[in-house]
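Asks: Structures are listed in the sections that come next.
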Structure P
Amino acid sequence: MENLKRICLLIIILFLPGFVASQTILGEVVTDPGNEKYKNNTVVYIENVDARFELPEKNPVMNQKELKFIPKVLPVLVGSTVDFLNSDDVLHNVFSPDSCANKFNLGTWKKGEVRSVTYDKIECVSVLLCNVHPEMEAYVIVLQNPYFAITNEKGEFFIENVPPGNYKLSVWNEKLDAKSKQITVDETGEVIVNFQLKR
């Protein structure tokens, strides 16, 4: 009886006005022996979706903590404003030589302070550096739509709430590369896609 109720509820939801079914794209990236450390922090994303998207209510945050940028890789929706936070007891700087945000240098600031940059160029990669600590490095990846994910240490990724359609699925990695794949997301079942990363 309980299962019947659930099925009826699902049928009602599916036929509600404006309801759009969505699915999950999942899979993993694999590498040649010796490059396993690059599985992590790979961005998997749909290149283009014919729609307009609202920016997140809260700005994405790039932290500076323990003399590192956290996260190492930050994918954002185009138009997003990224907040750069200093959580260390030492002074930090953030600058980028790339044109994703018209090449910027935010200067140097102390713990607890935040400075911000708006990224308005699609599919642009912005390397982040600190002129106080030259060993620090991170990346902001600017994307056209919110259907993206970052791989975990095992190389796994999950892109949720993807509407049905035909898409080009691509990857970005700091050191390695992989061919894009054409995929179809229908209204039933998950889509499993794996990538082989190579130099």
Structure Q
Amino acid sequence: MIHNLAAGVQAFTSNAFLVSGPPRADSPAANDDGETGRRVLVDTGSNFDILPLIRERVDDLDAVVLTHTHHDHVGNVEAVCDAFGVETWGFDTEQPSVDNEIPDEGTVEMGLGTYEALHTPGHKDDHLCLYDGDAGVLFAGDLIFQNGGFGRTDLEEGDRQALIRSIDRVRERVGDDFREMHVGHGPSVLDAPFDHVELAGRAARMR
């Protein structure tokens, strides 16, 4: 199960996705075989109290995974890590918010799935996308958004050509039949997400 805990928040924040196993009556994060999955928060968001929103769905967390370390994605890191006694995982351990490295093409367990990490710079040097090929689920961070939107390249570490290469890499990796794209801002794309990836690649080349 994937829930955006920042949905409806009226503050400057990224989305913050709680990934866990499917719900069952006696455990909010267990499947029919009793597997809880690995309870992971993908990005923490910023400028709102995320702790009660996490506790509404799970009793504990196993890890925090960061798509990148812009403040709107990591502002709640300290509060989450202190409250749940967890560490963070991301691409660059030289960043203050990252405790453990996920290398390019490394994997991370989230929920009941295994996600491959794709290093996708252009918006920020340490940007990762996370893809579960079996489930057809992509966490795109701030690389790609709904309707062909793409990450800003006018910030420090922004690079339009690197961003285009990163979008192309994701497009080649996911294939045209993947099912879900969860993005750093705005709504998730649950209908023909590959079309939105292709559109982002074209749009990034035009502007």
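Since every read-out is calculated from the coordinates, none of them should be taken as a lab result. Treat the numbers as computed from the prediction; the structure is a model and nothing was measured. Cβ atoms are built from the backbone, for glycine too; each structure is taken alone.
Asks: Identify the structure, out of P, Q, from whose coordinates mean count of other Cβ atoms within 10 Å over residues 124-131 was calculated to give 25.0. Intermediate results must be reported in sequence, preceding the final value.
Replies: Numbers: P: 18.1; Q: 25.0.
Answer for the origin of the read-out: Q.
Asks: Still on this structure, please answer the following. Looking at structures P, Q, which one was helix-only ellipticity at 222 nm (-39500 (n - 2.57) for each DSSP H run of 4 or more, over all residues; to 500) calculated from, given that it came out as -6500?
Replies: Details: P: -2000; Q: -6500.
Corresponding structure: Q.
Asks: Any idea which of P, Q comes out highest on relative contact order in percent (Cα under 8 Å, 6 or more apart)? Numbers along the way, then the final one.
Replies: Details: P: 31; Q: 14.
The maximum falls on structure P.
Asks: If semi-axes √(5λ) of the Cα gyration tensor in Å is calculated from each of P, Q, which structure is the one that comes out at 35, 21, 16?
Replies: It traces back to P.
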